[in-house]
Structure P
């Protein structure tokens, strides 16, 4: 399917990074993004226990045809606990619930948010393909999967997009997924494209994260790794200044240079930051400078794994030796 060059990830408006903004402030951001040309919004069953889908639904009311609407299932908060469940019956139920919360009769792109390792991925994908046939979703996507799992899924049904973490400091897609998606005409949707705020120069001190911020448990922000990572920031800022853009824009420009099929979906709670991110789609940055960016921030210069061992066990992506 045809996706815009940059979408808007909506998670942070309801979930994950501490205290989210009020619903009214979130609506202002979403409606401003729509007014200013965003063409893809990304949400999920998980985010805020469904509240994020409700918020997106309010924002797009009367404007449904302006966007590619993406959501996800197979990962949800159940009785206060985060659970992966890829059973066909669960996916059917979650799609119906998402349609209700979003206030729509059709979701353009619906991802299996995580592969349930107790359920063959073909069973989960077949259930989603049946929902395409029923007209409830437009296309099937996968999230945080390996090339092996993509191939298994493609043997069952067409896959339109893979959404994996991809940024200068998270290069796992370069172990195979970047090329596999390019070869098979699948969009590679990059979440956390500015490294959870690191590449936007938005983290002064991880000790200041509020209690429920998920970054508090991520190895790269922990005291044993943060000083080494923070030491990269002065050179990163200087490189962005040389490029004539902000650090976040340079991070997004680098991703966009990785292929026409790569679609970053930065998230933010700030209208100013959204405008900054969205402007990156029209930047022209010298290829040699982008290459220097890729050398400055990569798996050999960044300290710490992508996830702690628990969350790492939930994903199926190819892993560098230093990424748990």
Structure Q
């Protein structure tokens, strides 16, 4: 059931986003886990197009927030205003009251506004003037940030980075893919004619079904040893948290389901270590002086932890 729905969604998003099936698969993993995605890449790669295509394919409402230094928390959570017609205060919902929210260039907003997202991302609710309002379900934040232009930006704090289930990088298309992009957009954007491939109600059932994917004791132990190894690696100053262990566990279940299995393999866990753990680590100054990147240090950690035999892991 999950595999068929995932293939349908992948095909649908693939009508708009060319040649990024591995990235779209990671976004679907996050959607099935009710997690959030951080897309870190240069401008013009297609991050906004990807978010719109996913929202439309899921049949979900979509809002885009352009983060700027003058953006206030109330600009995204909503405000109470005095309605002279009724003689009372009324709530005007902010753009967070949508099922898929694109937080464009999130690192250009001040820490105060960035922190307004924390409650929404973790609790699926916003608090305005002391009153808590639930957000629609499903709820997905797809945030983008530009890793090149850092002037006038506010780096995301570790607490907020830890709220993102997965970090993705789209990268430049190949030459043939770029030709295909030109052909598809020659007359009009394929987004204009994109139809939903599922419904929010069906998506809720798929999210529940993911929890039934079996994770053997050997694979659970492998996940724990991987995460704990990041805390013991001398080149890592801040290792992955228990939230990261749970994230790796849940995403492995979703990936296995997308690939048509009702059990998790060690290869599923390995495939997700970079997207799930990479943005949660802080490498030491010594590692940076040696020119090591977090991805390289994490790869060393993964290599140092022996994976269980697949036959044992599937039991």
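General remarks:
- Origin of the derived value 3.3 (mean projected area of the Cα convex hull in nm², for residues 239-286 alone; candidates P, Q): P
- Between structures P, Q, the calculation of distance in nm of label points 7 Å out along Cα→Cβ at positions 47 and 191 yields its largest number for Q.
- At a computed -13500 (helix-only ellipticity at 222 nm (-39500 (n - 2.57) for each DSSP H run of 4 or more, over all residues; to 500)), which of P, Q: Q
- Among P, Q, which structure scores highest (criterion: percent of Cα pairs over 14 Å apart, for residues 135-222 alone): Q
- Value 32, 24, 22, calculated as semi-axes √(5λ) of the Cα gyration tensor in Å, assigned to which of P, Q: Q
Read the figures in this text as sums done on the coordinates, not as results from a lab. Treat the numbers as computed from the prediction; the structure is a model and nothing was measured. Cβ atoms are built from the backbone, for glycine too; each structure is taken alone.
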